[in-house]
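Take a look at the structures listed below.
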Structure P
Amino acid sequence: MAYLVNRIASLIVALILIVGGISVQIREIGFEPMAFTSLIYLVPLAFIWFPEVIASGMGYAWRHRFYVETPPFLVVVAGWFCLIRKPVVDFLINS
């Protein structure tokens, strides 16, 4: 149930940020469609939607393999941090 709430909430927040970003772009620059505006939010959404898959990843660090699994909760927290970091910083700077 918690994963479903996280997924729905993250999708709503990402859509709000995408629509807001496009509306600001149209107001300031004019209509120039940019796919990059929406692609920015794919990585945080992936962290929130698929934490088990990302947490189970193995890899290399300084020529050594690591097999330690990250707790999925930390992956979700990192995804939320990346998703809302820019709007919060912009709000704090402009207020």
Structure Q
Amino acid sequence: MNWRRGLFRLWVIVSVAWVAVAYILIDPIQAPNQAKIAEAMRQNYSPDQITAYLSGLRRDRLIDFGALAMVPPTLILIAGAIGFWVVVGFRSSN
């Protein structure tokens, strides 16, 4: 049994599931809701300003999605590699 390969495959499966859940929770492609558009229109913004405002909201959602989707799996991979390194260090040299 190869623990390194098995744990890596488990990490890949869990990471893909995590990214899918993060996508469902944040949905970075979703257009801003009608309340945000109405708010921008009440401020008497020009159409170009409204477009820039909505683009900024979408960009913020993409950044949030990237952070939520990538940071936890990366930290888990690093922690697993460090843990494996520590365990290997306790093996006898024979």
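Determine which structure produced the value -22500 for helix-only ellipticity at 222 nm (-39500 (n - 2.57) for each DSSP H run of 4 or more, over all residues; to 500), calculated from the coordinates; the candidates are P, Q.
The correct label is P.
Work out which structure the value -0.43, -1.20 belongs to, where log10 I(q)/I(0) by the Debye sum over Cα atoms at q = 0.11, 0.24 Å⁻¹ was derived from one of P, Q. Walk me through the numbers before you get to the answer.
On the way: P: -0.43, -1.20; Q: -0.53, -1.14.
Answer by label: P.
Matching task: 9.4 is the computed value of mean count of other Cβ atoms within 10 Å over residues 41-48. Pick the structure from P, Q.
Corresponding structure: Q.
Once distance in nm of label points 7 Å out along Cα→Cβ at positions 17 and 49 is calculated for all of P, Q, which comes out largest?
Going through P, Q one by one, distance in nm of label points 7 Å out along Cα→Cβ at positions 17 and 49 is largest in Q.
Compare relative contact order in percent (Cα under 8 Å, 6 or more apart) across structures P, Q and report the one with the greatest value.
With respect to relative contact order in percent (Cα under 8 Å, 6 or more apart), the highest-scoring structure among P, Q is Q.
Bear in mind that the values in this text are calculations on the coordinates, not laboratory data. This one's a predicted model, so the numbers in the text were calculated from it and none came from an experiment. Cβ atoms are built from the backbone, for glycine too; each structure is taken alone.
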